[in-house]
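Please treat every number below as a calculation from the coordinates, not as lab data. In this text, all values refer to a predicted model and were calculated from it rather than measured experimentally. Cβ atoms are built from the backbone, for glycine too; each structure is taken alone.
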Structure 1
Amino acid sequence: MLPDYFRAIGSDRFLTLDELGADNASPNIVGASEAWDLYHEHFDRFCETTLDPQFHRLSHPATQIGSIHLDRSEPILIVGTGPSLDRHVADLARVRSRVRVFTSARGIDALARHGLDADLMLVEHRTALDAHHSGRAVLDGADPLKSTRALVAAEWRTPSALIAAVDRQRLFVPEQLPTWGLWPATLAAMAIASGATRVGLLGVDLGTAARPNPTFAPLIRLLSWIASASSVTAIDCGTGGAGKVGWVRGTLDDLAAATELRMLICDRRDAPSSDYRRAIAFAGISGLSGHIDAAKRGLETALRARAGHVDVVALRSHLSEMLAWRTDRNLRTAIQETLGVSFLPRLWRLTTDPASLDESAWRPVLLAAHELVTQADRLTGVVMKEAA
């Protein structure tokens with residue numbers, strides 16, 4: 001199993017390692033420190049995994065929440081779309097009945113071209129912009145999910161257009177998703193949390209052994225940390241890809257079980273209804289009304305400053321007030337997860353001193369307040385429109 005702080009860090013609900021430690025009854029401080037360093041170095045202490053700025057959670061079509069359960073003898077193969085998939089696809093076809101295949105939407109498409117399917121597909125996007133592009137691709141005619149028979153685990157932030165064609169009996173929202181926003185690592189964490197003792201990679205190349213792609217450095221480091229923080233046997237079944245610490249080079253035969261596997265088990269229960277989700281969103285807006293009003297006042301002051309009527313004292317006061325919200329973790333969480341804002345949460349992670357700012361103070365006040373107010377107005381509009 002991975003330690004609880006793995007999911008806690010990825011949730012962006014903690015600003016410091018000390019705050020994380022204080023919230024965990026028995027944290028492994030050495031392991032948590034290593035994970036926090038990774039979070040700081042490669043994710044700027046903000047994974048964005050809980051941000052839903054388009055409020056897709058309100059229109060998500062899933063009717064069930066679920067979690068998968070694995071026997072210790074079931075090996076998991078996480079399939080990406082890198083070159084090693086094509087090189088080893090014949091071997092994959094040969095051992096397919098003896099491995100569980102987990103993949104992404106693009107992975108489903110790549111497997112289908114070879115006449116193969118997966119057991120589980122995870123729909124997860126690093127950012128809201130990534131999700132938007134995926135949704136647009138479906139609207140433009142690309143829909144790899146129509147023909148798959150895999151179970152489809154789609155996080156709450158998934159655009160409804162992307163999964164509208166999925167059979168509701170196969171669709172569920174993963175419960176307590178252990179994520180930092182990078183789907184191969186999320187699937188590895190899911191597999192380990194579900195009981196897997198052997199996890200493999202294929203097509204998750206991330207560059208070459210000689211030249212790892214720097215774009216994928218966060219994923220390489222995260223996969224390496226997952227292997228070191230768990231007792232799982234981690235096997236990279238691709239050839240030629242970037243090395244990941246803790247993942248030994250091996251073949252699909254090294255990973256595969258000795259006998260064929262039975263149907264994947266997924267425990268599911270009813271998901272919160274759309275009416276309930278809207279009610280929660282409305283309650284969230286209501287609970288933040290005082291802070292939204294404060295942001296509106298800050299926005300008015302910043303707009304006047306941008307027009308040339310600068311009140312530095314007032315600007316510093318507004319910025320100090322919004323930065324002070326970071327001392328209340330419940331409030332931080334409500335602002336991030338209800339409104340889906342990102343600029344103010346990033347300010348909370350900096351050491352900005354309002355007293356050091358001059359007339360330029362209007363810029364952070366304007367950006368933070370404008371996003372917060374706009375998102376509150378948008379969410380109110382969406383909730384009211386859906387309820388009508």
Structure 2
Amino acid sequence: MTPSNGEEAFLTDITGLDENALKLLKELYVANGQDAFDAEAAAVGRLKQEEYLALPAGWATPRVSPAEVGRAGTRDKFKARDLAAIYHLNKSRAPAGENAVTYAMLRMEAVKMGWVAGQKEIMYVPFTAYTDALREFTTDLAAARANLEAFRLAAFLVPLVAEHTFRTMGHHYITGLATEYQTRYRKTLRSCLAEEVMSLLQPANLFHHVLHWVSPERSYNVLAAQLGTRTLPDALIIRATSAPAGWAIITTTEAVLAAMESANILTEIEEEFDGDLDLVRDASKQIKQNVRKWHKAYFAYNVAPPSAAELEKITEAREVAIAFAPYAQGFIEGTLKDAALGQAQALKKHAELNPVAKARASRFFRQLTRVGVTSVKDLFQTELKNAQRDMEE
């Protein structure tokens with residue numbers, strides 16, 4: 001890269017140093033050119049400049065709308081010589097010990113399917129060796145051709161799965177919590193029928209490094225634009241309204257309330273519980289209407305935060321959900337342990353604050369499911385009564 005005027009001034013009158021020493025000083029200059037603390041970087045993570053996605057200087061990046069990302073026709077916006085240059089530039093940026101061919105192929109495929117949209121972690125590098133790049137690219141393509149479909153699948157799914165993880169866990173990937181994060185990624189990819197993606201790179205590189213430049217904003221925009229199409233796995237469509245970290249207790253409680261209503265016990269529970277569960281229902285609906293807004297790093301999605309009044313109301317609903325947690329968790333353990341809701345973690349830590357109430361609730365709801373049914377008439381009697389009640393109302 002051509003040094004900036006500021007960098008030239010910073011290195012004025014320095015003589016007698018070798019190239020390695022000058023490189024260290026340049027790195028110091030670059031580091032000092034960033035804010036001492038950046039809230040977005042703290043939440044999203046940050047790549048070093050030498051890890052940014054590299055694109056050839058002067059290349060006019062094709063415009064790809066969120067609805068077009070990953071679609072078959074998008075490939076026609078790109079030329080082979082430009083893809084070869086992108087591949088070459090990023091192959092040298094693969095982390096030490098990683099498969100550089102796979103790393104570069106993933107970045108090239110992500111560019112080719114349209115993920116580039118002016119993100120911060122992209123740099124343009126002077127480049128003229130197109131013939132050499134094409135030769136290297138085609139040679140590596142021959143060796144990697146059996147994995148081209150896997151590369152394309154990963155380049156499309158990883159940014160979407162990473163956004164869901166960032167939204168629900170607060171970060172893309174934390175090395176100190178590697179097992180927890182890898183479990184979440186594996187579970188989501190398995191639900192997408194794409195667990196093989198996990199083996200392409202080391203987890204920290206696959207879920208943080210190689211496509212980190214895509215950004216949560218771009219990922220969610222693509223998700224939202226394609227929800228009504230057939231281009232997304234059902235698992236991601238279902239997770240599109242998953243609550244941001246910190247608010248899942250509200251949406252999970254609302255799901256439990258719906259299950260209680262189906263079991264015809266909600267009315268009695270609401271009469272006895274000392275709290276307004278309607279607040280929880282309303283808050284859950286509000287969160288799901290715009291999940292980005294309620295993320296602690298809302299700025300990573302380029303959206304405005306909730307107002308003070310909105311935040312106060314949602315916080316009040318959260319307190320109600322926390323108070324109800326022992327009973328909600330007891331219902332899950334007593335009746336829904338083997339259901340999808342039985343895997344939810346949002347209520348557990350709050351329920352444990354009142355273990356006696358949770359244990360009593362679990363026993364009560366478990367006993368409720370053991371009420372005997374001795375005939376077909378008994379089996380349908382409750383449903384008939386409910387239908388009659390609904391007609392009367």
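Before moving on, here are some points about what is shown:
- Each of 1, 2 could give mean count of other Cβ atoms within 10 Å over residues 77-84, but the derived value 16.5 comes from 2.
- Computed over structures 1, 2, FRET efficiency 1/(1 + (r/R0)^6) of positions 245 and 293 (r between Cβ atoms, R0 = 30 Å, to 0.05) reaches its largest value in 2.
- Comparing distance in nm of label points 7 Å out along Cα→Cβ at positions 53 and 109 across structures 1, 2, the highest value is found for 1.
- Once Cα Rg over 2.2 N^0.38 Å, for residues 61-180 alone is computed for every structure in 1, 2, the highest value turns out to be that of 2.
- Here FRET efficiency 1/(1 + (r/R0)^6) of positions 69 and 341 (r between Cβ atoms, R0 = 35 Å, to 0.05) was derived from just one of the structures 1, 2, and that gives 0.65; the source is 2.
- When helix-only ellipticity at 222 nm (-39500 (n - 2.57) for each DSSP H run of 4 or more, over all residues; to 500) is computed across structures 1, 2, the figure -17000 traces back to 2.
- When relative contact order in percent (Cα under 8 Å, 6 or more apart) is computed for each of 1, 2, the one that comes out at 21 is 1.
- FRET efficiency 1/(1 + (r/R0)^6) of positions 157 and 213 (r between Cβ atoms, R0 = 30 Å, to 0.05) from the coordinates reads 1.00; which among 1, 2: 2
- Structure with the greatest value (metric Cα Rg over 2.2 N^0.38 Å, set 1, 2): 2
- Across the set 1, 2, FRET efficiency 1/(1 + (r/R0)^6) of positions 149 and 165 (r between Cβ atoms, R0 = 25 Å, to 0.05) reaches its highest value in structure 1.
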